[in-house]
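Structures given as structure tokens follow.
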Structure I
């Protein structure tokens, strides 16, 4: 089971497996062909209100994750779909922010791993 993270602007690789864009907005200046995504799950991204409140402020990280996880609990069907993909092979969660440590893809990966360990 493998969940990878990759910026939308990083080089595509065959080893990425199933690539899912997990941002609400399309990455600036990049074409669909260059991005090589298999799915775009806008709905799994944090709400606009949460995204704007957070603003990639590391001091708000823990509170952001709590609020985001609460939102994810209402998206059970999307979560189950991702969990099935993970069982089938590697997936890569694609995001666009320059912030590589404190972003929604990192939080989503942690959430998915917690769901796997609870099964």
Structure II
């Protein structure tokens, strides 16, 4: 399964970025093969609509789950509409987030965890 981890950098040792729509990098990881790719987030510096722009990137990358610190309402709605589960509260490194996901202990959220424009 492909998952997206919001990250501040381009490696498994990079910290998880607590923001979804304005994170620096989307780290796409296939949890079965551990094949990885780092996608820069062009929505990071958007004047508005960063959450929905970011969600579109994640959908197009084929991710089925998002691991992040927090998620706003517009991004949550877009990801949910695409059938993507969202897991929040992640900290540590990208590798830590993947390990937590693979352990099965994370629970998907049923609603946004921050208000609109919280990542600005």
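What follows is calculated from the coordinates using simple rules that are stated; it is not laboratory data. Predicted model only: the values in this text are computed from it and were never measured. Cβ atoms are built from the backbone, for glycine too; each structure is taken alone.
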Quiz prompt | Computed -7500 for helix-only ellipticity at 222 nm (-39500 (n - 2.57) for each DSSP H run of 4 or more, over all residues; to 500) - originating structure among I, II | solution = II
Quiz prompt | Structures I, II, by distance in nm of label points 7 Å out along Cα→Cβ at positions 55 and 111: label with the highest value | solution = I
Self-check item: Structure from which 7.1 was derived, mean projected area of the Cα convex hull in nm², options I, II
Solution: I
Self-check item: Ranking I, II by relative contact order in percent (Cα under 8 Å, 6 or more apart), the structure that comes out highest
Solution: I
Exercise. Identify which of structures I, II gives the largest calculated value of distance in nm of label points 7 Å out along Cα→Cβ at positions 47 and 71.
Key: II
Exercise. For mean count of other Cβ atoms within 10 Å over residues 23-30, find whichever of I, II sits highest and give me its label.
Key: II
